[in-house]
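No lab work stands behind these numbers, since they all come straight from the coordinates. Because the structure is a prediction, the values reported are computed rather than measured. Cβ atoms are built from the backbone, for glycine too; each structure is taken alone.
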Structure 1
Amino acid sequence: MSAQLSDYRLDGIYVQRQSGFFMQRVKLPAGVVSAGQARAIAAVAAHFGQGTIHLTTRGSMEIHWLKEDDLAQVKRELAKAGLTSRGACGGAVRGITCGSQGVQGFPVLESLARRLHRHFTGNPRFERLPKKFKIGLEADSASGRHLIQDVGLVMAKNEGGQSCYDIWIAGGLGREPRPGFLLFKQVTEERIIPIIEAILTVYAAHAPPPKRLKFLASEFGEAKLRQLIETEDCFGDKIPPVSGLTDNLITEADGRQRLELPVFAGRLTAEQLTTIAAAADTYADGVLMVTSDQDIAMLLLAGVDAVVQRNTLQLLTGLASYGFTNGLRVCPGSHECRMGLTATIDLAHELVAQIGAQGRKLSWAVSGCSNSCTQPQLADVGIMTARQSADEDGQKTARFDVYRRIDTGLGQKVHIGLTKTELIEALQSIE
């Protein structure tokens, strides 16, 4: 007998749009994955799926076109490589994200991400939540990603081996975007997990399914939500700081070059990922990163030239630069996702063909539905498929909202309900 869909979700599995097929999401703390693990994901995709991998804006990898009878073996194959998908979907603590992979001090962020990943993944106290619960770490607040998390940790200080973080909570996108608010300033790492546990306990106790934490911020107000968190028994706890060797895979750059390989719409074949993993073994300490723009990055060994290696990898893999210098994020849309209202990858190809040179210097995001998986409110230009409506012939066509971000907050709508023709016309003149 098949497991309930809710149980599948807790194992990081969603039903695909196509009948009889499933998507498996793999958690990668801070988006970091070893070359060996990347090869294992590629092997699973090739053997059990159709040989394709999707890179997400939250630093995960997704394998599509899996059959239900193979899901248990897929889980075992991933586990052999030390990978887990538990909580990657459904009402649980999702993958711990970090969009600051290229900054000095990233190893500290990665280490904390792995600690949080170990603590909350598969912890039954924090599963079957009202809805997903997202945690993200950032080196600073410039990107605004801390504003869209249930818990956003922004490094405030890192001196003498002691790191402190500002804690932002109750952010989220979707149909009703709400930026997170600052809960506490300069919290030491030993206090981070107890505070998150208190937040989760309040969330589980007071939020009705399928509401996010932002619902409680709106329902109770920030002051009452803060009070509820502070009165939880675990709130005042301290967990001893980590001692011994650190477990980050990425080391400090120390003058070494970072290679970013553009991956259009985050789409890789198993063969391409295997080729990239081999290059990482040779030139980058055997470690890869999935970026927040759905690209692949690696920190090269001393003396290895990033331009030469990128050109070589593009030649070997067939991955070409698509000319959007600050990123073009694209979700699977109606190609595979049940929620998708439009063929996002086709739309992205049209954007590449139509947008001028100045517009290509901006960051872009295309979302196939209001769930906003590509974070359109955090791009210079964000496109959200808001709804479908019937045309004169009774055929359903997509309608698009456009967001522009001009400061450190969330982007604001500048166009509402455009047809695709109107959308392309409106975007051609963007600078």
Structure 2
Amino acid sequence: MKYAVLMIPPINQERRFINLGDGFQMEAFLQTYESMGISRDEVIKIGINEVADYDGEPVILPINVNLSLNWVVNIFPLPPNIYPVFIGFSYFAATKLSDNMLDYLKIYQPIGCRDEFTLNLMRQNGIQAYLFGCITATLDRIDLKGNKIILADAAPVVEEKCYSVFGRENCISISHIVPSDAVNDNQVFYDKTLEYLELYKKEAKLVVTARIHSMSPCMAMGIPVIPIVENISPRMAWIDKFLSIYTVEDVDKVDWSGGGQRVDYEDVKRTMRNIAIKRIRESYDKYAEIADLDYFYKDRKKACYGSKYLSELKKLEQTKLEHMRFAIWGCGQIGMNFCDVMKEHYPHSELVMPVDTFCTGDFKGKTIYGPDDVKGLDKDVFVFITSYCGRHDIKSYLDNIGKKEGVHYMDVSSTSG
């Protein structure tokens, strides 16, 4: 089993703009893995728009994603070879979880929540959960080297205020939102994210921002921050434990001479990282051997299952098989396997009547009929004998009611099912 990180947001043609701030989450997990002794080269990077089709080695995947965004909603449940660890999950898409989502989250509880809204949603739905915050709040602290005021997606009125207080020449205005054609694949996106992270590290003595993924990573790195937003979102219902958040209406109430809010919370940060590490390791210990054995068997050149059935079916006219209406006589293992082969190789064929001399009930979603019902079958319905033990009696019965072998019926039964 391997360790993985989720690369978000999705890189695709449909999205005109990309939020680079989302990439800081991946960097925080890579630092977490390094503290576990796992090098960056060992970590598998999975793009969020590729995760549904992931078919590689089994992986542990920490989840810090915001599920309220419409491009994320459909990634769950994840493929069976991905074992999620919900570290800082955020979900604003609904007030009630679907049954499928509810069942899925319960498998992997307790759910670490990024904000209090998500925490309450989990608990209201009977899911064990706790408030974690965002993984970006665990980024390593740095020594301050910069002398610039970085304005990250600051509102125009905030920018003008900063220019008047600090001087335009001392300010650098940036936006986390960039055209998607500037980051046309996951690696380019990540490289661009690191550029922004390096800009904060090397240039900033203060960051004035409206972006939560500027507030949180800069706070973690020990860079003074002044958060000024147009609206205080429920997504911030954790970071306000550390930072006082202003609105644009409060711009004149800010203590601009105070140098911003520099938070020292290394003890809390260690606790957050330790929780993330413990959850990841617990998941690895729980699933690694099972997942690796499962993958060992899965990673093979598979035999041709149903070879006997396919061999017999080749004796029939293939054009008729494409849309064949058929009955099977024998609702045991052979019948089940034969129907699966028909569905795989002739998807437009249709099982119209399962027949069995002794069994009753349901077979493949259809009611099981008795032998006498075969007499009423439409002439175009072909009968496949799928009972090995009863094949001779079934042949005699079909012959006696005027059915001809090879024209109206065929014996596909076998000893091995």
Structure 3
Amino acid sequence: MAPTPPPPSPLKPAPAQPTTAQPQRISLEQIDIKVLDRNRIRELFKAGRLPTADQIVEEVLTRAVHSGANDVHIEPIEGELQIRVGHEGILKRMVSLPPDMNDSIVSVLKTKATLNQFEKKKPQEGRYSAVYGTDAFDFRVNIIPVLQGERCLVRLLHKSSRISSLDELGFHEDSTAQLKSLLRNPRGLFLVTGPSGSGKTTTVYAATNHVHSPEKCVITVEDPVEYRLPFSSQINLPSDKSFNFVDALRAILRQNPNVIMVGEIRDAETGIVAAEAAITGNLVLSTMLADDAIGAIHRLFNLGIPPYWLSSTLIGIVHQLLIRKICANCREEYPLSKEELAVLGAPNKEEELRLFRGRGCAACGGTGYKGRVAICEILTISHTMRDLIFQKASLLQLREEAGNVGLQNIRQDAIRKVLQGVTSVQEVVRVLG
């Protein structure tokens, strides 16, 4: 009788695999047209030695999960199907497949996300959940038709991610204090703005976490729910669009809430109802796409929100971006160049400044960066600013008043992080130009 194999050592856990199945790991390199000749790949196909589309998709997602990627880009371009992964805002090539694999790869993802297999001329969006090892993930699948086929983006969201507190967001202590001061308002509209993938959702969840208490009724409406809030009633908008943000908000107002969190203001009607909810005595927190804090006000005007509603409800706007941090394992000091001094706006202070960069090591994959932190600007709505909003003032007038109330723009916050050794001048230029 064969001896019973010993249990795996706790010091060396086995690599994480999906719990639904234990697929055989495959080598993507054997079908990479940058590695193997196309004729050789065709020979393997004829011999039945190529992996199936399901196996390829599973291998791509497994590698993405293990590498800590945020998204996977499947792009049919001239002569190839390029697959890249996005990590900390940077895309890296994973594999280049033969272009005729586009249909079968996208078909697998459509099946997972319960999308229409036969629709290839219109954009589609769906999602599904899966477990890898002990970790649960949400996968958001977005497909658009392009010249060479269908381009697919898969976003990876870790379900078990813990909700951050405001002190853990990486803001400067002055910014955190200003943020907490804004959230002490019992009513009003509070916005977190920025481009897609800038950490807006994390910040608005942290703000909601900060303002809740056992005495308050907190209700959220999201599409979809990204974090579970044990103290809140959360509404997940249905995928069939049977009701939307506006329908949910109007129903919430009959529930006598104190705090309402709206996933995103995307249109005029949602913005108007959110402002209406703030007028009726609720603290409303939401996110919105915008280029900067002042620009968010004019974007709200352009959406069609009346200035008299906005002037009486808006209490503050946070605009943020994510920037990579220098790897702590290979961080080193280095001499400044004239160009870097010009970026910092301190051409005559060379002897006083110390800058750092990442040399590149195994811990950071040779990039010199590991992890990301938020840079931000926070606009507090003053009484004069309310008057300007009511008058639908120009951007120039609003910026002038913002300077009077001490708005520190996002570039100043980024430079402060450079001087603290958190990030590099090169990264600031990459993110802000």
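Structures 1, 2, 3 were shown, and Kirkwood radius over Cα pairs in Å at 25.7 was computed from 2. Comparing distance in nm of label points 7 Å out along Cα→Cβ at positions 32 and 64 across structures 1, 2, 3, the highest figure comes from 1.
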